[in-house]
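A.B. asks: For reference, the structures are reproduced in the following blocks.
Every number here is computed from the coordinates shown, using simple stated rules; none is lab data. Given the structure is predicted, the values throughout are model-derived calculations rather than measurements. Cβ atoms are built from the backbone, for glycine too; each structure is taken alone.
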Structure I
Amino acid sequence: MAVLVDKGTRLLVQGITGREGSFHTKLMIEYGTKVVAGVTPGKGGMEVHGVPVYDTVAEAVREHPEINASIIFVPARFAPDAVYEALDNGLRTVVVITEHIPAHEELRFVRYGRSLGARIVGPNCPGVISPGKAKVGIMPANVFKEGSVGIVSRSGTLTYEIAAAITREGFGQSTAVGIGGDPVTGLDFIDMLEMFRDDPETEAVVLIGEIGGDAEERAAKYVKETRYPKPVVAYVAGRTAPPGKRMGHAGAIISMGTGYYADKVRALRAAGIGVAETPFEVAELLKNVIRK
């Protein structure tokens, strides 16, 4: 059993007929993910790469009761409604790829999802991959391979770079999760650390952080206070970013005296977490804490 997605995942694609939805549906199917149905209002009756399309999530779930996860490629103005539709029809794993969703809308559906016990990944994220089992997202599958390192990241591109470096060293990944780069996300570092703690396939965890916010500091506190039982290493992007300058993501900005690189690194190291100076050093740190 992997974290979040595995061979038992039966996926619904919301926004399947759009350019991104259609393109990545094909890649997910080719990877081996069981894509059961798609939804685009007004496009019911179509097929995309052999996948039947329905007008509503309710209709798709009624026709395919085995659906247990959704991925959302819906444009930002309609994405919150797509999340509510998935949640209200019983889906409890929802991956939101869409970016540029207003923060107040994100707050509402993240809070609603948590009240239902749902696991929302994103928004503005690359998704989840459990190598050899399932890919629910947009990440390039070729850089990942089956292994025992769990990855949780605020950055899509750095996830791929660090995963590739880990793969080259022969470790591989149990599950890699891009939690998203917005100030508001569904799952956070602590949620994922808890899942990896209980996952027998995960021997060590890599945190990939960024400047901005306090997610890394809170993760460090959690690791220290719970005496986290598995090795954790980290990389934090944005060492040279000036205050007030947004770096790539909406959440990657130093403002109001918080979110500084040095503060994050200090907190992580104080918790016994090794912090890499470059993305490629992550694999080197893993050599010290995990056996191939």
Structure II
Amino acid sequence: MTKDPFQGVGVGLRRPHLAEVAALDQSPVPFWEIAPENVVGQGGRRHRQAMAILERDPVLTHGLSMSLGGFDAWEAEALDNLRAFLKTTRSPWHSEHLCWTSYGGANTMELLPMPFTREAVDHTVERAKRLKGELPVPFLFENVSYYAELGHAEMSEKAFLAEVLEGADCGWLLDINNVYVNSRNHGFDPKEWMEGLPLHRVRQMHIAGHWWDEAEGLVIDTHGAEVVDPVIELFEWVLPRIGRPLPVLLERDNNIPSLAELLAEREKLQAVYDRALAPILTGDGRG
């Protein structure tokens, strides 16, 4: 039986590593993740290297700019390009962020938080259902980090996320670092927060590093450092509660280290993953 490549800990494919990875005979990770926006419409040597890797190795796609919670219509050409890219990469699903990024046709290039209101739930559910219908593969969305609530909240982030997940009938890309960052900045217990959410909808996870801004008293989601021990502990805690192997993506978007350093961190996280899921995989942790 062929092993499912979309298990274990993968790595985001980033420009500084393209030449080195393309020169390898086989992938050093179970899978890569890539943003279509970083490849579609590009050209030149780096584009050729990226496409060679994506055609050779298992790939998951993760979008940055569909503005799921926004109001701007999706351009037909953008949707056509995304559909073609998903077919080329054979990604089993596509994910986006539960946020908004654009307004009036202007892309802010930021993952901006949703207002936690009934109107926003209904609007986002409708948008998510429409996007699902436009894609040739299932659709997941990711919980984001945020630093202030947008307007007057009518519900908690937790309730908002649960209602959108259930209303849109979508899969969840659980970003464990974002849960930790929000828990520190907004004062809640991250384990208690996750226990009340539909973990059966989790199909993928993200894990990343962050930065503590002492002057502002904020934890900033930078993706620019190694994953810290409290996030790793939270990661190990939630895996058995999800109860099955799934792909986990190590994100590093800033202060990108050498490929060897990144792969060493991946191995550390893979050991945690294997330990956390061992009782389930061996049949000792059912029920």
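A.B. asks: Using distance in nm of label points 7 Å out along Cα→Cβ at positions 94 and 110, single out the structure from I, II with the greatest value.
C.D. replies: Biggest value here belongs to II.
A.B. asks: When distance in nm of label points 7 Å out along Cα→Cβ at positions 54 and 278 is computed for each of I, II, which one produces 5.0?
C.D. replies: I
A.B. asks: Moving on. Once mean projected area of the Cα convex hull in nm² is calculated for every structure in I, II, which label goes with the largest value?
C.D. replies: By mean projected area of the Cα convex hull in nm², the leading structure of I, II is II.
A.B. asks: So, one more: Out of I, II, which one gives 14 for relative contact order in percent (Cα under 8 Å, 6 or more apart) as computed from the coordinates?
C.D. replies: I
A.B. asks: Once distance in nm of label points 7 Å out along Cα→Cβ at positions 134 and 166 is calculated for every structure in I, II, which label goes with the largest value?
C.D. replies: Largest calculated value belongs to II.
A.B. asks: From I, II, which structure was helix-only ellipticity at 222 nm (-39500 (n - 2.57) for each DSSP H run of 4 or more, over all residues; to 500) = -12500 calculated on?
C.D. replies: II
A.B. asks: One of I, II was used to calculate distance in nm of label points 7 Å out along Cα→Cβ at positions 102 and 126, giving 1.9; which?
C.D. replies: Only structure II yields this read-out.
A.B. asks: When mean count of other Cβ atoms within 10 Å over residues 22-29 is calculated, the result is 19.4; to which of the structures I, II does this value belong?
C.D. replies: I
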